[in-house]
1. Could you figure out which one of P, Q the value 4, 18, 29, 23, 16, 7, 2, 2, 0 for P(r) over Cα pairs in 5 Å bins from 0, in percent was computed from?
2. Here relative contact order in percent (Cα under 8 Å, 6 or more apart) has been calculated and equals 57, so which of P, Q was it run on?
3. Please state which of the structures P, Q yields 9.2 when mean count of other Cβ atoms within 10 Å over residues 3-10 is computed from it.
4. Upon calculation of helix-only ellipticity at 222 nm (-39500 (n - 2.57) for each DSSP H run of 4 or more, over all residues; to 500) from the atomic coordinates, which of the structures P, Q produces -6000?
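Just so it is clear, none of the values below were taken in a lab; they were calculated from the coordinates. Everything numeric here is computed off the predicted structure, so don't read it as measured data. Cβ atoms are built from the backbone, for glycine too; each structure is taken alone.
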Structure P
């Protein structure tokens, strides 16, 4: 159980660094909003985070 939690945290931190490196501060803010929204079950934070990430990931 502890190993699974450690791996999930490591994957989450790695994903945050990847998004911050690839998309800059706006990607980091979008990922943080998404994470906060999921933890607090706040639909507004989830929607704003997903929308911000969608705009950044969308090919121009």
Structure Q
């Protein structure tokens, strides 16, 4: 994985940190780059609390 952006529908730093920790503790956690972006959003899709945008580089 070469890039990760996590969008969380919240401006509360505890909620944002919790989402980040949960993602890093998940099955994709070990593949996440050490530098990623976490953004607090006012709104996402209907009923959506978190959106994860991952970019990977595939071998030739």
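1. Working: P: 4, 21, 22, 23, 17, 9, 4, 1, 0; Q: 4, 18, 29, 23, 16, 7, 2, 2, 0.
Structure of origin is Q.
2. Numbers: P: 25; Q: 57.
This figure was derived from Q.
3. P
4. Q
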